[in-house]
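So, here come the structures, one by one.
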Structure P
Amino acid sequence: MMACSEDAEAQCAELELLLSMFPSEEELLVDPLSHAELRAYVEGSADTPPSIRPQFSIKIKVENPEVNITLSCTYPSDYPQVLPEITVRCPKLTRAQQMQLHSALSTYLSENCCGDVCILSAVQWIKDNAQTYISNSLPVSEPKKESVLTQSKESFTRLWIYSHHIYNKIKRKNILEWSKELNLSGFSMPGKPGIVCVEGLQSACDEFWARVKVLTWKRIMIRHREDVPLNNNWTEDTIDSLRKFTGFDEAIFDPHGNRGNHMDLGQLFQFLNDKGCADIFQMYFGIEGR
């Protein structure tokens, strides 16, 4: 138990340091519930270890060229004995370049930081080394829309995702940002249960799911998937004509319950019905909506 307590103390101390160095939510966004649980455990007001692993994201500004890189971090229970789970996101980089950057960062941390808190080391390494990967990327302002037009064997896809719950602020922010980055339309309903629908190019939907599923969830799955093959002459207008949703937003339906985390499912059914998706309600809940 002592070792676990020392790990928790190190995690809490690092989080407090980060909060003092990055006071703005624009720079550092910490999941408040996991932070509160960790602090209560360290201060002795809670007897059991945190039930939620601490999660946070840091936005790093890199100069020459000027880009924003987001570092999303999750502490394993035995961090800093083991490395944290880190993902690197940068809209100016391709997925392959992000993976190269992430791999190089992981190698640096494993060789230099095992056994010690390392988030500030990761931030500094990104500032010092990110230019190498950014300068190799193509200087196009909208790589997504330009490149997709050259792809031939594409499909239009709609994913209906079901989660036990979606409360976490960072996850909700990620879902909104990633859908916009990948040019996906749809909606996200937070609470218990949590529902996400994304629609757009198959490659973009698959990338969205690859990012979302590796976050820490009690339970998450694709409940239903729709694919429409596209011919070689498709355009963005073709894609837009297949969409059932305009843009991507959170959908809140009269939250109620002790924690205000249950949505009015009657309103959800009406919303789906208005979009021509009423049959999905039964797939999610096993009953016909009304």
Structure Q
Amino acid sequence: MRIAGHTLGTPEQTVPEALALFAAAGLDAAEVIYQDGYRSGLALRDRRAAAEALRVSEDLGVPIIGLTPYTTGINALDEAEWRAAVDELRGAIEIAELVGADRLRLYAGSWHPGDRGHLAHWDRLVAALRRLAPEASDAGVRLCVENHFGTMTQSAAETARLVREVDDDAVRVLYDQANLTFTHDETYPEALRIQGDLIGHVHVKDLVFTDPDAPFQASETARVAASERAVRSRTVGDGILPWADILSALAALGYDDVVSLEYEYRWHPQDLPEPSVGFARSAAALRASLANASLAEGAL
């Protein structure tokens, strides 16, 4: 498996500066945010910035393997909002192809407790993914739907259901066990049993609970507000996630692709060492876990 750095962890760096930081930390690749107004991201449809990012990534030997849009309107009932969201993701597919990325992180729309009309919103979500899947496939890009709160696929079960219903090889699961853990959804054996055959990308991060019994709540989609948090972010290996076991289980399922360090410095800098330290430390812990996973696989 290759280890990528994620520009969520480099809010103070430009994309070229983040790529250089990843290279210095010994990372193999990069996942880059696709969003207007974020210093360490590519702005929507900005082909010039994308071309520059590609040039730097090639010079450094740190390929950009994925983009992370923040589009949430693909389950909207309003036709104009839905079409705008689909078009925004079309632009993300185009930029992904330009920089050589073969995957996009997707939110499964927007959904929170108390929202109404689940079936109608779900149908719009499925329709959007079916519309986009052939275009993504033609561009050599996978649409990876994340296990993520504030969307219609918070749990592994919901994510697997969506991907199976869309029924297109260009739509896969983005497996994020840390998200499933702090939302009190599936454990990693349960998650991999449910969606293990559908995984197209993996996010890695770590955490500790401040109150393991506190019910999960989040009024936003991209992040959990400070007043709602019952966890603290940690570098990989300093939290409660059993990454050596998770990576061994992924390897046993045949996953031998990228795992992306989603270092949450953009959202929670107070919890974490500065990126140059945190990425290097997390990468070292992940490499040790991968080595253990390889030894375990070889012993079978």
Structure R
Amino acid sequence: MNMAATAHGWEALLKLRFACRGEKTRIVERERKGPLAVQRPFYPEGDAVCHTYLLHPPGGVVGSDSLDIAVHVEANASALITTPGATKFYRSGGRLATQVQRLSVEKDGLLEWMPQENIFFPDAQARVETRIELEPGARFIGWDIQCLGRPVIDEAFTEGRVDATTRLSVDGDLVIIDQLRTEGIALVQASAGMRGYPMQATMLIVPGDEKADFDNLLALTRAAIDTQADLPLEVGATRVDQAIVVRLLGRGAEPMLKLMTAVWCAVRPSVAGRDAEPPRIWAT
């Protein structure tokens, strides 16, 4: 693979296809270019679920970098994808960095997409787009977390621009679109925006069955949220068409990940037919 960066920044590509072969989910196709990769798959739950760790560019993302991630899960396959750390978008000097994530799942397939947060440093210029495309009967549990500035050191996103979008489509029809667009700190400070919180997250749960008991699934979600009531977060959970949507505002990644993990543990038996088995890397 060509690992050299051009004058225009990294042009990185990673394509993965998961399929069930002999009752084991495997990565059957893998294409990569530039500094995007995956570690070898893990099977802490047995052969049915393929745990995969996605590795982002070393040192983070800078202006003019372009990252393209495509994941496809075939029928009867089950893939869980996470990242070992946050993705950092550094100051870009006016140049745009882009990351596009295309996630597609066939009928009776399952994708669990649970990366750690995107951190946008002040003066970053970034566009992040996640497109989730499901066939009827496909299942999905996942989230995206956006952090404006570095709240851990009280560094606000005083300048720069971020355009982050998550789109969920089922059978070609757009079901949900979540957008975070800001120039500088305007959205963080807006009462109709992030209400002073520097972090935002969206979690989506799609059971893949139009006859699913959505009332029970929503009740499980809200009950899990209630168990984390002491966390410094603003949280809401609603049903939108064939999905349960959880939206969060907060000041730190750890509380967000703790709450969404609690929700995942509560709903996974209903959606995936098995108890939750957290990725080993989360314990390190």
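All of the numbers you see were taken from the coordinates with simple rules; none came from a lab. Because the structure is a prediction, the values reported are computed rather than measured. Cβ atoms are built from the backbone, for glycine too; each structure is taken alone.
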Q: Given a value of 22.2 for mean count of other Cβ atoms within 10 Å over residues 16-23, point me to the structure among P, Q, R it was derived from.
A: Q
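Quick one: FRET efficiency 1/(1 + (r/R0)^6) of positions 192 and 264 (r between Cβ atoms, R0 = 25 Å, to 0.05) came out at 0.30 when computed from one of P, Q, R, so which one is it? Before the final figure, lay out the partial values.
Numbers: P: 1.00; Q: 0.65; R: 0.30.
Comparing all candidates, it corresponds to R.
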